[in-house]
Structure 1
Amino acid sequence: MRVAIINLIMLFFFASFACAERPMEELPMYGGRHDPKVALNKENSREAAKLGWQYYYNEDLDTAMKRFNQAWMFDHDNVDALWGFGIIMGRRASREDTEGNLRESIRFLEMANSKARNNYRITIDLAFSYTVFGEFLKTQGRSPESGKYFQRARELFKQAESIGSRYPLLYYNWSVLEFYEGNYQMAKARLDEAKELGFNPDPQYEEELKTKQDLFRQSRIE
């Protein structure tokens, strides 16, 4: 399964902080308000999760959530369902309840990661959610708290590298962490690693990184 990540350099920090009212089938695990008495059926669960990914990649996040809920309903341990919950909540953070949805993204991705320790793609998604949440906290003036999330992201990136070091998205996302922490030289090095592995980076991110590097060099000269 190809991993989709939260869009880089998105202006989610300016998202509405009002929590959207949604029907329970559009909330992970039915929002905790529904405990279906359905017999375990792993095949039905796998098929529902497969549909969830299809809708997700077609940008129909609400329908994707419904299908992931069905996957979870048939098998509470379905890793794809938990993974889907996590990345959809991360995406929703760009439009509504930024802090709440990022916390939920991390919660579900942690659950998925605990059940699939060798799936480095889940680990990378989890690390990126920690990265984005750390930056969000920093923009809110909560730097001491944000540092803990950045540190956790770094640990997860290292963990993912020990399993899947040839996956370019690892280094692209890791570059973003370095960028947010102001380590622009290391951010460029990580970006170059991703490009060497065939990744085509976001031009906006490359330009922003170059600008930050130039400003940093200029300040050192002055």
Structure 2
Amino acid sequence: MTKRMFEFVTKCWNPIVHKCPHQCTYCWARRLIATKLKDAPRYADGKSKLIEKELNKRFKKGDFVFVCDMTDLFAEAMPDMWIRKVLETIGKSEATFLILTKNPSRFFYFRSQIPANCILATTIESNRHHPEISHAPPPFDRYMSILTSTYPKKAVIVEPIMDFDEGIFLNWFNTMREKLEFVVVGYDNYHNCLPEPKLAKTQEFIKQLRDWGFTVYEKTIRKSWDE
């Protein structure tokens, strides 16, 4: 089964239009903006902007809101003021907000401003660095930023999963025991022919995480494209 959204997310909220600097080759959002959404009012002029009216949006208790799924709120080039305004809006709500970034080191600089109703997450597709696939910080840097962060509610997204070294990658998660709210694992949904692990390897990875007590959500779990 193909799952293209986190099962626990009830709403997506995009108060910012900003070109993501990571330029991941597998990015569905970048592709969507360049095609189906290219003439949409918020994207047509190609400019980065904070959409002030979005800051008036209200969410109810029980909502689980994915913040900026069309960009990276904590990317290095994102203006500080825009981040602060989004965090201020979140702090006024009773909903829960997921903030997912590939630049989690920036969480540190906003640590006193991040509301308690956030879950901070980073994507770690593998322990292996693939600069030809993504310009994001190397996976080890993302791992260390999440591991050392003192913020209590954190998560790791292993999607799209790419082939990994079992000993190294599992050790990363072993050191994060009891530090994560959950882990999400899933294969690419968009036929990008990434360097994927075999299905059996992924299944064993998920089993080990669960044996260690992690809450694991499965998204698209399938055979690798070359199996």
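Derivation of every value follows stated rules applied to the coordinates shown; laboratory data play no part. None of the values given here were measured: they were computed from a predicted structure. Cβ atoms are built from the backbone, for glycine too; each structure is taken alone.
Quick check on the output: -7000 is helix-only ellipticity at 222 nm (-39500 (n - 2.57) for each DSSP H run of 4 or more, over all residues; to 500), derived from one of 1, 2. Which one produced it? So the calculation was done on 2.
Determine which structure produced the value 16.1 for mean count of other Cβ atoms within 10 Å over residues 125-132, calculated from the coordinates; the candidates are 1, 2. Computed on structure 2. Have a look at 1, 2 and say which one yields 16 for relative contact order in percent (Cα under 8 Å, 6 or more apart), as calculated. Derived from 1, not from the others.
Work out which structure the value 28, 21, 16 belongs to, where semi-axes √(5λ) of the Cα gyration tensor in Å was derived from one of 1, 2. Label of the originating structure: 2. Suppose you compute FRET efficiency 1/(1 + (r/R0)^6) of positions 61 and 133 (r between Cβ atoms, R0 = 25 Å, to 0.05) for every structure in 1, 2: which one lands on 0.05? That value comes from structure 2.
Out of 1, 2, which structure matches 12.0 when mean count of other Cβ atoms within 10 Å over residues 53-60 is calculated? It was calculated from structure 2.
In terms of distance in nm of label points 7 Å out along Cα→Cβ at positions 29 and 205, the structure with the greatest value among 1, 2 is 1.
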